[in-house]
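Every number here is computed from the coordinates shown, using simple stated rules; none is lab data. No experiment lies behind these values; they were computed from the predicted model shown. Cβ atoms are built from the backbone, for glycine too; each structure is taken alone.
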Structure P
Amino acid sequence: MARQKLRRKEAPKKKKKVAYGIFAPEEFRGRQIGETETDEESKLIGRKINVPLSELTGDPRSQNIKVRFRIIGLKEGKAITETSEYNVLPAYIKRIVRPGKSKIDDSFVLKSSEGIKLQLKPIIITRYKTNNLTKASIRNKTKEYFTKLLETETYPKLVLGIISKNIQRDLSKQLKKVYPVGIVDLRVMKKLG
């Protein structure tokens, strides 16, 4: 019998990975927020990256907030992103809720003026304990405020308003007419679809 030569199977050659810088949208002055490697540009689109808001703004008071970006394209070797989510950490929420105060949560889905679906979850802490009728009134006023706001605001302006806390400040002024509120914030703002 003739001996057969055993051939080694050659492994398929892997493409060399290339590093791409990830840049924030214009709302954050297009700062670099990270770097990633990939062998194909198409694999890059759709990736998500979480960044603390304090890194973007330089304000240490906003370290309890995470902003999630989604890569939407490439331009000149740079990964371009859009803001897809804004989250307040649960540990921060536990810290701000104290005995003798009421916590009011809500969740609703609205469309911006551009037709973008957004899920908003506001959190309101009152200065004193309150009854359920007042809580319902505050929830209704909050939903009404965001409905009116999203009829006129574009998505980038909305994100900028949330990051700069201008929207929360305006909502707080509106809610103080109903009942004394201490903290008004958005627990979650998420872009759907």
Structure Q
Amino acid sequence: MIIKNEIVDFMENVPFFEGFSEKEKLEISKVESHVVQYISGDYVIREGQKDQSIFVILKGTGTITTEEAPKVEVNDLEAGAIFGEMSFLFHSPRSVNVKVKGDYLIALKLDSEMFEKLEPKLLSKVKDQLNKEIACRLNSMNGQICKLKNELNQIVFKHQQINNRILGLGGNVQNLGNELNAIKKAVQGKLN
């Protein structure tokens, strides 16, 4: 069983809680049923699951996988990572798995039950922080999309250059073939 002081200590190393006072962190840690511990191999969430909780990793590491390719680790999630927000916001099934990587993972589970236990001012602060995290993630994803689009454009451009060279060679090969046929006819004409 994890004690409140340990939970607050874990929060000290998590960027999500940087703007929270010790008192606020202690208030969150009092909702002990929402500090969950998983061991190696456990799934924190499963693809298709209809759960509307958001998780903040306090300690340990998780890895994202999908049912389509369960052995492919899409991304690792370290202390401070937040996941599950899409199911929470849109009331939709989980789109990925998050599985414990390493010996254990300790997470804070944010859901409607926990939100009901927090005082309104603290609840507002938690929601504001979630909004900031989602906005930062969206900004990061936009940057990644732009980078990938530029890389794709470079690949398409290089592909077009290669195609043009091949087509140019094809024209040269055809011209060379025509010249060889002309030489062949000239040689045959002289032999006849």
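Of the structures labelled P, Q, one was used to calculate mean count of other Cβ atoms within 10 Å over residues 68-75, giving 9.8. Name it. The read-out comes from structure Q. Here distance in nm of label points 7 Å out along Cα→Cβ at positions 52 and 148 was derived from just one of the structures P, Q, and that gives 2.9; the source is Q. Which structure, out of P, Q, was relative contact order in percent (Cα under 8 Å, 6 or more apart) calculated from, if the result is 22? Answer for the origin of the read-out: Q. When percent of Cα pairs over 17 Å apart, for residues 12-123 alone is calculated for each of structures P, Q, structure P gives the greatest result. Here mean count of other Cβ atoms within 10 Å over residues 108-115 was calculated and came to 12.9; which of the structures P, Q was it taken from? Traced to structure P. Please compute distance in nm of label points 7 Å out along Cα→Cβ at positions 116 and 156 for structures P, Q and give me the label with the greatest value. Evaluating distance in nm of label points 7 Å out along Cα→Cβ at positions 116 and 156 on every structure, the highest lands on Q. Among candidates P, Q, the computation of Rg/Rh (Cα atoms, Kirkwood Rh) that gave 1.20 used structure P. If helix-only ellipticity at 222 nm (-39500 (n - 2.57) for each DSSP H run of 4 or more, over all residues; to 500) is computed to be -18000, which of P, Q is the source? Comparing all candidates, it corresponds to Q.
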